[in-house]
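Next come the structures, one after another.
What follows draws every value from the coordinates through simple rules; no lab data is involved. What you are looking at is a predicted structure, and each value in this text was computed from that prediction instead of being measured. Cβ atoms are built from the backbone, for glycine too; each structure is taken alone.
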Structure P
Amino acid sequence: MVLTATAERKTALYERHVEAGAKMVDFFGWAMPMYYRGIVAEHDRVRSTAGIFDVSHMGQLVVRGADALAAIERLTTNRAASLEEGRIQYSIMCYEDGGIVDDVLVYRLPERYMLVVNASNCEKDLEWIRSNVSGDVSLEDHSDHTQLVAIQGPKSEDVLGRVVEADLSALGYYRAAWLDVLGTKTLVSRTGYTGEDGFEIYCVNDLAPLVWDALLTAGSEWEVEPIGLGARDTLRLEMGYHLYGQDIDATRTPVEAGLSWVVKKDKGDFIGREAILALEEEGASERLVGFVLEGRGVPRPGQRMVSGGEGVGAVTSGTYSPSLQRGIGLGYVGVQAGGDLGIEMRGRTVPAKRVRPPFYRGGSARRKK
C-alpha cells in the first residue's frame, strides 16, 4: 500500500473518522483512516459479521452518448457489449504496448456507462479516456460530488436491509440498482474488495454521513464497526486481488499479471490488443504468483524472491493473513523458476510455498455468485 507525503483532500466522512479515533494517513493525497481499533480486529470483524468502509477516494467517470459503448469497447479489454442494464464487470484499460493504465469496474446504467477507477489514477484515467474517444461521446467526472460507503461481511444484507427500502436478496452479485436510501434515490451495487458479500453505496456528499451513522446503528446487533485501509488491504490480499501501483502498473500487461481472463481478444479491436496477442504468442518472461510463508515472518513489497539460491523476482504485495495466521504475498517471478520459493527478509531466507490465489476461500461472496 503506497502512502504519499501530504494529504490535501478529505472525504465527507473525515469528521466521522476523527471522532472515532482513527489513525489517519495520507493515501494518494487523501486523508484516510488506516485503522480504528486495530487491523487484525477489524479484519476479523468483516470476516465474521460486517464492517463499513469509506472508499470515497475512488473515482467515478461517466460516459454518455450514441458512441459511448464503442468508446468503452475500445478503451477496455473485457466485452462491455455483453452488459445488460444494471450489470457490472471487472475490466482493464491498457496502453498500446499492453501496459496497464488501470483496472476498473464498468457499470451499465440507464443511458450511460460508469467507470469506477482507482484513486491514484483518476486524473490520469480521465485524460487517457479524453484522448482516446471520438464521435458522440461525453465524459463527466462525478468524483467530487459522489461519496462511496461500503458495507462488507456475511451480515451485510441484514444490516443494509434495515436502511434501504428494498428486497436486497433480489440484487445479485455484480449488479446495481437505484434504491431508496434514507429517502434519497441512490445507486447501490453488490460489489466489494474483500471476498465477502457486501454492497457499495454511491451517495451525494451530504447523504454519506447519514448513511454511515445509519449503518452503524442498524448493525449494532452484530457489532458492526468502521474499518480502515489496513484491514481493507489484508482482506483484498487474502483474495489475491490486485492493487494498482504494486501488483499491476504501466510496466505490466494482463498476460504477466494473470488477468487474461478479462481480455476478450475476439471482441474486435481495443487499445493494447496487438501487443497482448504478441506477448501471448511469444510467452511472457515473468508471471505474478502467490505464495504462503512456511516459516515465521511478514513479507513486504520489494523483498527478493529466490529459488535454488538464485534471485527470481520480487514481492509486490505481502502481509500477515489474520485468517490463515501466516505470511502471504504476491510477486513476479521468472517463468523458468520452478519449485517453491524463498523470501529474503531481515538477513534470512524464509521458505514459501507457491499457492494459486485466493489464499482464503471461505468468503461469503463466493456463495452469492
Structure Q
Amino acid sequence: MNEQFSDNKETVSAPQYTYSPEPQTDDNDPVMLRRKIKKGYGWASLSMILQYVFINVAVVICSVAYSAFKTTEFMAANPNATQPELAKFTAELSGSMMSNMLFLLVATVIGYLIGNICSTLIATSTVRAFKVKEFFGKIKVSGSSVFLAALVILGLQALSMFAQVIISHLTGYTGVNEATNALLSFSDNMTTNILLVAYTVIIAPITEELLMRGFILNSLSPVNRNFGIIASSLLFGLMHGNFNQILNGFLLGLLLAYIAMKSGSIKASIICHMAANFNAMFCGAFYEYYLLNERGEDAAEKAEIIHFAVLLVLGIIAAVLLLKRHGKVTQNDCIVKNYSFTLDKAEEKKLTWKLLLTRPSFWIITAIYLITAVSSITAIGG
C-alpha cells in the first residue's frame, strides 16, 4: 500500500508494520506513526535527563540526611554548644563528607539505582509502546554466542584502554579527575571495596541495561535498527560524563546493543556488561592496587598491558566468529517484536538522525554530559 499523506508540507509514503497483520487503525496510521516515532526519540534522551536529575537529587538527599544525623549526634553530645561551635562543626562535617569514600560511594550507588529505575519506569509508562517485562525475554541465541560477545566486549575494552593511554601521552591530560578516580579505585577499606564491586558488577549492569538497551534502544530503533544501535551507544558513552569512558562506553554500547538485538533480550547484554565491569574491577584490584603496592608501578603496568593485549587478540577472533555466525543487524532483529515500521529510504532519512537532532532533550543531555566531561579533564601529574 503506497498511500501518501501530508505532515508539515512533507510528502511521505505510508509506513506499514513489519510484524503486525492487523488492518489499518489509528495506531498504524501514517500520521500517528510519525508522532509516535517523534515521541519515542524525544523520550529516549528525556529519560536520561530524568536519570541525571534523579541521581543528583538522591545524592543531595543522602548528604542532607547524613548531615542532619551527624548534627543531631553532635547536639546530643554537646547540648550547650554555641552557634560558632555548631558552625565550625558543620564546616568540618562538610569537608569530611567530601573525603569520605564510603559515604560518597553509598550516595552514588543510591543515586544511580534510583535514577536508572525511576527514569525507565516513567519513560516506559509515558511512551506506552512496550512494557518493561518485554525487555527480559528468553535469550534466543546459544550460550556460546553470548560468550563470544563477552570476549568481543573485553577486546573493545582493551582497545579503548590503549587509546586512552596514547591520547594521554600525546596531550599530557587524562579525562578523569582525581575525585572520580578515587571513588572507583580500591582501598584498604574492605566495606568500600565490597560495595564498589557489588554495584559495578551486579547493580549497574542490570539497571543501566534496563534503561539503555531496554527503553532507549527500543525507542530509537523502530525505523532503522542500525540507527538505534549507534544513537543509543552515543548516549551511553556520553552518560559516563568523562572523556576516558565516553569512547569506551560508545564502543561497548555498540556490542551490547548488537547482542541485545540478536538475542531478543537484555539478559544477554546484562551478562556481557557484567563481564566488562568485572574485568575493570579485576584490573583495579589486582594490577592497580595489589601489584602496584607489592611490586611497584613498572611491574603493575607491564602486567596490565599484557592482560589487555591478550584480550584484544581474543576479542578480534571472537568478533570474526560472532559476525560469521549471526551477521549484520537487520530489521528482523529486535527486542520488542511489534515495534517496527517499514518506510521508503527518503522518509527513513527524515525519521532517523534528522528527526533525533531536532529533539531539544537530545541537545540538553548532550550539553550536560559534555560540560561534565570537559570539567573532568586533568593534567597528568598536575
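Comparing distance in nm of label points 7 Å out along Cα→Cβ at positions 67 and 323 across P, Q, which is largest?
Greatest value across P, Q: structure Q.
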With Cα extents along the principal axes in Å derived as 80, 53, 39, matching label from P, Q: Q
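To test your reading of the models, identify which of P, Q gives -5000 for helix-only ellipticity at 222 nm (-39500 (n - 2.57) for each DSSP H run of 4 or more, over all residues; to 500) when calculated.
It traces back to P.
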Work out which structure the value 0.85 belongs to, where FRET efficiency 1/(1 + (r/R0)^6) of positions 99 and 331 (r between Cβ atoms, R0 = 25 Å, to 0.05) was derived from one of P, Q. P
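From P, Q, which structure was distance in nm of label points 7 Å out along Cα→Cβ at positions 179 and 227 = 1.7 calculated on?
P
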If distance in nm of label points 7 Å out along Cα→Cβ at positions 155 and 315 is computed to be 0.9, which of P, Q is the source? Q
Candidates P, Q; relative contact order in percent (Cα under 8 Å, 6 or more apart) computed = 18; producing structure is P
